[in-house]
Structure I
Amino acid sequence: MKAIQTEIPDVLLLEPKVFGDERGFFYESWNERTLKELGIDVAFVQDNHSKSARNVLRGLHYQIQHPQGKLVRVIVGEVYDVAVDLRKSSPTFGKAVGFTLSAENKRMAWIPPGFAHGFCVTSASAEFLYKTTNYWHPEFERALLWNDPTLCINWPIKGLPALSTKDKQGALLAECECYA
């Protein structure tokens, strides 16, 4: 597996070694030893799977207590994935980074604890899988407003995205709860 640096050094794109032939393909999507060698030494406690239609935007989510690191990937379709650094002590605080994850490119992303995370679907539909380092605690879940102008996220969607009520009511970066 190859680690690719993003504009935020703690957020990594991971490119697996894919073995393919006329029958299809095979690759390791998760290997604890390999991740440790790449500097990701975490224990995953939960797997999540979502399916969404084109222009659905989920995020930008985080848990203010019990923060979650996420290893994310797409197994059907394509998404534009975004991480926002909410660690006030970080030199990249308030910075967003985005990239395309798809079933075709088979890339994964490591989003460490301390980040808000979200994605929008750019294909007809997409299935999104992710492992988390902490359990879901709905009472501590927060949403950063997806279109906060200070984040300068260029979401590749046409018109307004399909959003949950929670995501429509997300907080601006200047007003949201952040990490130390």
Structure II
Amino acid sequence: MIGLFGGAFDPPHYGHVALLRTAEDVLGLERVLVLVAADPGHKHVETPAAVRLELARAAFPGEEVVLDEHPRTVDTLRAHPEWRDPVFLIGADEFAHFTTWKEPDEVLRLARLAVAERPGYPREQLKAVLEQLAAPDRVLFFELDEPLASSALRARWQLDDVPPAVAEIVARERLYGQPHGYTERT
């Protein structure tokens, strides 16, 4: 079974790593492909795709990390029929907006979703999304201990929220307001 973990990864952080590792364990994934959205259709990113790809490779050593040129998940899935019923990994915050994605029911026809639930996330929001889907049985849920989301990370930036290899790149490239040479929390 192949897992797909897509996103902007701006920046990749311990929450992303925990999501991927937990999904591997809970779902028994044989292979995970990390897809870094070159030009995410769902949000604006200022960090160049090549740098986000480098950050993701640093965050997920040993995983296959590639640049995804498709701005929408459904287009990525259509471009890769060889994946045969993959499991697309997302967080609960993304799933809460799943019905706004391009062709969400087609996404579910082409892939199953595995949704990571963070502690304290309102389950009623997830149930409301499930009720709007043509194939809610194609959605799996699993528990995740890591409560941090990328948006929260950027709002209160601390380098100890990211793997050390990511922190080194952030400091080298002076990303997210970090001065050159800053490699630890002050």
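Descriptive notes on the structure:
- Per FRET efficiency 1/(1 + (r/R0)^6) of positions 5 and 125 (r between Cβ atoms, R0 = 30 Å, to 0.05), the highest-valued of structures I, II: II
- Comparison of I, II by relative contact order in percent (Cα under 8 Å, 6 or more apart) - largest value held by: I
- Origin of the value -1000, where helix-only ellipticity at 222 nm (-39500 (n - 2.57) for each DSSP H run of 4 or more, over all residues; to 500) was derived from one of I, II: I
Read the figures in this text as sums done on the coordinates, not as results from a lab. Keep in mind that what you see is a predicted model, and the values were worked out from it rather than measured. Cβ atoms are built from the backbone, for glycine too; each structure is taken alone.
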